[in-house]
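Listed after this line are the structures, all set down as structure tokens.
Any read-out appearing in this document is the output of simple, stated calculations on the displayed coordinates, not a laboratory observation. Everything quoted here is computed from the prediction, not taken from an experiment. Cβ atoms are built from the backbone, for glycine too; each structure is taken alone.
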Structure P
Amino acid sequence: MKITYTQYAWADLSFRSIEGIKDGTGTATLSDSAPGTGGYFERQGYASIGTAEVTLTIHSNDEIVTGQIKSLNTQLEAVRAESQQKENAILLQISKLQALTMSA
């Protein structure tokens, strides 16, 4: 399934040139916030440089679910790694305390 919609193009011209965007070597940042509405990019000092017609090809439900499962597995790995770091820090504290009591 494909849908098309309009987004507003913004650029931080202190970091990139409008010429680069015009010649295709750079890209604009897209947002649904129109100029003059106080959106995030406007508040951050980005310049409104135009509009973009975006065509979005939506994956099948099976592909979307597969992507969600991959994302959740990535999150799970991150939580496990963080938990392992916390566990290691606690074990290190225990070891240090045990070393203090053994040497006394």
Structure Q
Amino acid sequence: MIDLSTLSTEVLTARGAYSTVRAAHEDSKKELQILCGQLSAAAAHILRRMQPDNDDVPESIESLLASARNTMVSIEACTQRIESLARQRMELKQAAWGK
């Protein structure tokens, strides 16, 4: 068991902040994984739509492209959030753990 009374309030606060930022960072990385999967699926859907059965004329892919563009915008925002959280996490690590 850890005697928390031996740790300063500043260290405990820094560790709490670090833990909060770390959790948000991990959640954002999971979100990015989902978004990348969506983008990959969009490519597969586009390819499939352009290769219809028999000699049929392919359907428009405009809605698929629009969805892929929206996914790219989300990916861009998510990667910026991940970079920001990583910087914040790095800054808090020293105060929280002294390493």
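Between structures P, Q, where is mean count of other Cβ atoms within 10 Å over residues 2-9 highest?
Going through P, Q one by one, mean count of other Cβ atoms within 10 Å over residues 2-9 is largest in P.
Can you rank P, Q by FRET efficiency 1/(1 + (r/R0)^6) of positions 10 and 58 (r between Cβ atoms, R0 = 35 Å, to 0.05) and just name the one with the largest value?
Comparing P, Q, the top value of FRET efficiency 1/(1 + (r/R0)^6) of positions 10 and 58 (r between Cβ atoms, R0 = 35 Å, to 0.05) belongs to P.
5, 16, 12, 10, 9, 11, 20, 16, 3 is what came out when P(r) over Cα pairs in 5 Å bins from 0, in percent, for residues 34-81 alone was calculated for one structure; which of P, Q is it?
P
Determine which structure produced the value -17000 for helix-only ellipticity at 222 nm (-39500 (n - 2.57) for each DSSP H run of 4 or more, over all residues; to 500), calculated from the coordinates; the candidates are P, Q.
Source structure for this number: P.
Comparing structures P, Q by relative contact order in percent (Cα under 8 Å, 6 or more apart), which one has the largest value?
Structure Q gives the largest value of relative contact order in percent (Cα under 8 Å, 6 or more apart) among P, Q.
As an exercise: distance in nm of label points 7 Å out along Cα→Cβ at positions 42 and 90, calculated from one structure in P, Q, equals 4.9. Which structure is it?
P
Given a value of 2, 10, 11, 10, 9, 9, 12, 11, 7, 5, 5, 4, 4, 2, 1 for P(r) over Cα pairs in 5 Å bins from 0, in percent, calculated from one of P, Q, which structure does it belong to?
Considering all the candidates, the number was obtained from P.
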